[in-house]
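Multiple structures follow.
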Structure P
Amino acid sequence: MAVIEKLRDMDLPEDPMAALGAFIAKAQQDITEDGLARGAPMFDIAKVNQETPFHDVEFMFPHFFLLPSFAAMSSYRIRPLTAETCLFEIWSLVLRPDDEPYETPKAPIMLPYDSDQFPEIPMQDYSNLPRQQLGLHAGKFQHMRLSREQEGMISNYQRLVDGYLAGLDAETLRKAQTVVNSGYNAPILDIGF
C-alpha cells in the first residue's frame with residue numbers, strides 16, 4: 001500500500017482502460033523494485049502475470065482460498081462448526097526479507113461477525129450474513145437460482161460436496177476437485193457426475 005500510495009498523482013491516459021493498464025504496470029514495476037531493494041524474496045510481478053494465468057481468487061477445496069494482490073495476499077479458511085456457524089480465519093500474507101523482525105502470531109483473535117476490527121471488505125461481506133440467513137430460513141424460500149456464468153463456482157462446490165456425501169470413489173472425486181478449484185467467476189462446469 002505504501003508503494004501504491006506514491007502513485008496517487010501519476011499521469012494517466014484519459015481512456016479508463018488504458019489508465020488502469022498503465023497504473024497496474026507501474027504498480028507492478030514499483031512493488032517489484034521496492035521488494036528487491038528491501039531484500040524480500042521478490043519475483044518480477046509483471047513477468048509472472050504474463051506467464052501464469054491470474055485469478056482474482058484461488059480456491060482449494062474444500063474450505064481454503066487466497067486473494068492474491070501483487071506481492072501479497074489474504075488467506076481465508078472457513079471451517080463449519082454447525083449448520084449456522086463457522087470459524088472464518090483471515091491471514092494477511094506478505095513477502096518479507098529474511099532478517100526483517102516481525103511478531104509471530106501466538107493465537108487467533110476471535111471477533112464477532114459484526115466487529116469493527118475487520119478490514120473493510122470482510123466487514124461489508126459479513127454485514128450481509130444475518131439478512132441472508134433470515135432469507136434462507138423464510139417460510140416461502142424453496143430454492144436458489146445461481147448465475148450460470150458468474151456463480152457457477154457455488155454450484156460446482158456444492159455438487160462436489162454432494163459427491164463426498166454420496167461416497168463416490170476417490171478417483172472421481174479427485175478429478176472433480178481439479179475442475180472445482182477454479183477462479184471465483186467460474187461458470188457451472190461438468191465435474192464428472
Structure Q
Amino acid sequence: MGRVNLDIEQIIWSNGFQRIAGVDEAGCGPLAGPVVAAAVVFPRDFYHPEINDSKKLTSSKREELAQLIRDKAIATGIGVVSHSEIDRMNIRQATFKAMRKALGSLGIKPDYILFDGYELPERLFRQEAIINGDEISFTIAAASILAKVTRDHLMIKYHQQYPQYGFDRHKGYGTVFHREMIRKYGPCPLHRKTFLHKIISFPD
C-alpha cells in the first residue's frame with residue numbers, strides 16, 4: 001500500500017536522534033476554513049502497515065487510524081490557523097504558524113523534525129523537508145492523517161452553522177457545487193476572501 005515506511009526514520013535514529021516529529025498540514029487549498037497542521041512523535045518500536053498518506057485512505061479508515069495514532073504516539077500536537085489569519089498573512093505564513101503551533105503543543109521537545117514539502121524558515125531544531133513526504137515517511141503520513149481528520153471535523157461542525165454551502169461534503173474545497181453556492185449566497189464569514197476573487201468580486 002504505497003511506499004510509506006520507516007527507512008528515513010531508521011537512518012535518523014542510527015545517527016543518535018531519539019524523538020523524531022513528523023509534521024504535515026491539511027487545508028492549504030480550500031476556499032473556506034482554517035489550515036491545520038499536526039505533529040507526531042512515535043516510539044521506535046511502533047509501525048502499522050495501514051498508516052499511509054491521508055489522501056489515499058477512506059474517511060472511515062482515517063478515523064480509525066487517527067485514534068490508533070493518538071493511542072500509540074509518544075506525543076501528538078495540533079495547530080489551527082483561521083481563515084481570517086490566512087487572509088491577513090497569506091497561506092504560506094499561516095501554514096508555518098500552524099506548524100509551529102502543532103510542534104509547540106506536542107508537550108515534548110523533538111530533536112529532529114521531518115516536514116512534508118517544505119520546512120520552517122527558522123531552524124530551531126534539526127529538520128528536513130521531504131517532497132511528497134506523506135507518501136514516503138511513516139511519521140509524516142501519520143501527521144497527515146491527524147491533520148486531515150482534525151480539519152474535517154471542524155468543517156463538519158461549521159456545516160451546522162452554514163449548511164447551504166455543503167461544507168460536510170467538500171470540506172471547503174473549490175468544487176463546482178461549492179463555487180455555485182458562493183455565487184448564489186455570497187461568501188460566509190468562514191470564506192477566505194483572498195481566495196475568492198475569481199469567483200466573486202468584493203467592493204473596495
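Every read-out reported here was derived from the displayed coordinates using simple, explicitly stated rules and does not represent laboratory data. Note that the structure is predicted; figures quoted are calculated from it, not measured. Cβ atoms are built from the backbone, for glycine too; each structure is taken alone.
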Seminar exercise, completed: When volume of the Cα convex hull per residue in Å³ is calculated for structures P, Q, the one with the largest value is P
Problem set entry | Comparison of P, Q - label where relative contact order in percent (Cα under 8 Å, 6 or more apart) is highest | Q
For this session: Please state which of the structures P, Q yields 29.0 when mean count of other Cβ atoms within 10 Å over residues 20-27 is computed from it.
Result: Q
Exercise. Suppose you compute P(r) over Cα pairs in 10 Å bins from 0, in percent, for residues 44-99 alone for every structure in P, Q: which one lands on 20, 41, 27, 10, 2?
Worked result: P
Problem set entry | Parent structure of the calculated result 1.6, given that distance in nm of label points 7 Å out along Cα→Cβ at positions 4 and 36 is the read-out and P, Q the choices | Q
Exercise. Comparing structures P, Q by FRET efficiency 1/(1 + (r/R0)^6) of positions 12 and 108 (r between Cβ atoms, R0 = 35 Å, to 0.05), which one has the largest value?
Worked result: Q
For this session: Identify the structure, out of P, Q, from whose coordinates distance in nm of label points 7 Å out along Cα→Cβ at positions 52 and 124 was calculated to give 2.7.
Result: P
Problem set entry | Structures P, Q, by FRET efficiency 1/(1 + (r/R0)^6) of positions 68 and 172 (r between Cβ atoms, R0 = 25 Å, to 0.05): label with the highest value | Q
Exercise. Hey, FRET efficiency 1/(1 + (r/R0)^6) of positions 92 and 140 (r between Cβ atoms, R0 = 35 Å, to 0.05) derived from one of P, Q reads 0.30; which structure?
Worked result: P
